[in-house]
Structure I
Amino acid sequence: MEPTSVLATISGRDRPGVTASFFAALAAHDVDVRDVEQVVIRDRLILAVLFDLRGDASALRNSVTQAARALGMESEVAVADSPSTHRPADRASRSHVIVIGHPLRPGALSQVAQRITDVGASIETVTQLSTEPAASLEMIVRAPDPVELRARLVRAAEETGLDIAVEPAGLRRRAKRLVVLDVDSTLIQDEAIDVLAGRAGVGDEVAAITERAMAGQLDFEASLRARVSLLAGLTTADLHAVRDDLRLTPGARTFVRTLRRLGYQVGVVSGGFTFVTDRFVDELGLDFAAANELEVVDGVVTGRILGAIVDRPGKASALRRFAEKFGVPLSQTVAVGDGANDIDMLEAAGLGVAFNAKSALRDAADTAVNLPYLDTVLFVLGISGDDVQEAADPSG
């Protein structure tokens, strides 16, 4: 007998035993389960099961109806003309689409959903990831052309002001194991060299060079040496005072703590200075760090840098070095940064995230987050607000 495709749905107030009772009703019939989706919003449950039925659809409908009534719930049974096998959508690729907003507005979500529809894609599931510090949703989307899906959603992000990330579904996405952060304007709110320059009385000169370098208009190494030369005469006391006043980006502690408790290796690769990264290695318990070392002689900054410069290619090299050290394939790494000198590092990583970034980096990154909370990047990785709360609980 050719099987019949059936979609059975039960909905109502959630309580223990609903799923078991529903499948017990189906078990009395010759059924092959093809797909299952269950969602609970507050105390309301919706459970849908797609299956192939060999036998009497009327008898199955009666079984489902009786089970629902016994639970005080409502049910619906929809019978199709053909089996659920060989569905055209099965040939499409599945992607995770993360939508982040502060707040999420229905009109903006409607535009996102319409862009998904425009490429012939379908939304299979929608799950709330978080409500704080920003609201975020994760959609599983099945699309015939994932490249076109990503392109349309990049435009949707520009139109709506939402942050939208698109990643292929599958084990590779869940296998990320090492995260590298830029420091200035990423892990911290400040540009440390600009703060040093202010203390040395050369703030305007250094700020102008910094801006041109981060926008990709100047060679990073040459610009860094030029800026550092202006810092000559600062003392170690000045360095310590600046280091201690630097401000972490909101959500930075949560970001690092959550990843480390979930088993990630987390560290920093900076075009800044080791006296800064040393503070945060100790303070946040980071696993690794790479940065430039200022030359200090007799307690005074000479205006020179010791050793090789950690520049744009140097950052990518450091990522590869740390990935090799911890035995992590590059495909399982994540890099987060904000400036043009982070481009090579983000391109080398399995996932490159532009965080409140300059346009040159946004164009090169896999995805961008434009909210001022570093922990929103967790949602791009599929880590939910509940996961964050559990990681914050020392007894968890």
Structure II
Amino acid sequence: MELLEICQRAKSVKYEVQKLGTEDKNRALFKVAECLESEAKYILDANSKDYENGLKNGMHQGMLDRLKLDEKRIEAMAEGVRQVAGLEDPIGTVIENFERPNGLKISKVRVPFGVIGIIYESRPNVTADAFSLTFKSGNAVILKGGSDAINSNIAITRVIRDALSSEGINPDAVQLIEDTDRSVTQKFMQMKEYVDVLIPRGSERLIRAVVENSTIPVIETGTGNCHIYVDKDADLKKAIPIIINAKTQRIGVCNAVESLVVHESVKDEFLPLFDKAMKEYNVEIRADKASREILTDSALATDEDFGKEYLDYIISVKTVSDVSEAIDHINKYNTGHSESIITENEETARKFLNEVDAACVYVNASTRFTDGFEFGFGAEIGISTQKLHARGPMGLKELTSYKYEIIGTGQIRG
């Protein structure tokens, strides 16, 4: 279909989706999860084409990791859909009630946005995540995935649409823009008449392009230049597994750690342990001058290194004199995503929590937990790094607006 027809269909169907009750939505979501698993071979065959194209085109290892599906990841996608079905329906929730002196009774009630547009790159699991969250929150969705994952996205969307049709629900509740021409993406950003909100999910370049060019209101998701700070009062045995997990479990994700900050009083003891751990996982270290006194094999880090989301087996290292310098360094270079401190000092931990400017701030835990599934939101639409409306993992509530319902008994304004 042409872009205009897709947008028109979405605007038309949004009122049908808004009328669906919780039981109807949940029944459809369970059916979608079942079909994702039963059609796994069809989806994997499509994904293999995308993966082979990625290899031929020299796609970066981190991006290939994001692109690749296997049975386990499809099962996780299906489980994410089931989790969303099991969550409380936010639509119709009364956020607050109050009564005015003139007797007017006012309620603030959650409602859907209407039509949500999502522009994303490489990660085909986003297709299922985006559908389940937007559908459960009463919205129609238009998806615009990247060309790298087009075959995977088409397959997943067809499975979802067929599942909806089998449950008597209009399949236009989810639509995929299959045209991969960049000019179509540009036109999509201008469809303010039909799309109520636009959410970009992907690289810094993509997000910046959407923010700068969209006439549709944008909820900005961000890149993840995440840090872990090892404090002078850190349990160093605790620190190493956390850093290994945050850096190496999956390098191509936005909640992977990209930079280590270490207190000068523990660097002589800690950095050799850190260096050994990173060499075991073939992680390249780029360190500042003070850290290189211990990390003699490392390259000298630049300002660009400290501000870079590598999405690779690379990590930068900075030595600081105290927690205040650590916080200043993190706030200067971070992207407002996820930051962590390793410390046994409660006062230091509280200072870090209070002063670090990020959507998610951790004490003694891996940054990899910044995820809708891990937070118990089911799937997620992305990690918002802005401060308006939504921040952090965006679940069902973040995909709603609200309206005021006012009940009177004949009042007129004097």
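What follows draws every value from the coordinates through simple rules; no lab data is involved. From a predicted model like this one, the values you see are computed outputs, not experimental measurements. Cβ atoms are built from the backbone, for glycine too; each structure is taken alone.
Identify the structure, out of I, II, from whose coordinates distance in nm of label points 7 Å out along Cα→Cβ at positions 281 and 369 was calculated to give 2.4. Spell out each step's value before the answer.
Working: I: 2.4; II: 1.7.
Answer for the origin of the read-out: I.
Which structure, out of I, II, was relative contact order in percent (Cα under 8 Å, 6 or more apart) calculated from, if the result is 19? So the calculation was done on II.
If you line up I, II by FRET efficiency 1/(1 + (r/R0)^6) of positions 137 and 193 (r between Cβ atoms, R0 = 25 Å, to 0.05), the top spot, with the largest value, goes to II.
Of the structures I, II, report the one carrying the highest value of Rg/Rh (Cα atoms, Kirkwood Rh).
Numbers: I: 1.10; II: 1.02.
Top value of Rg/Rh (Cα atoms, Kirkwood Rh), among I, II, belongs to structure I.
Please compute distance in nm of label points 7 Å out along Cα→Cβ at positions 153 and 233 for structures I, II and give me the label with the greatest value. Mind dumping the intermediate values first?
Values: I: 5.3; II: 4.8.
Top value of distance in nm of label points 7 Å out along Cα→Cβ at positions 153 and 233 goes to structure I.
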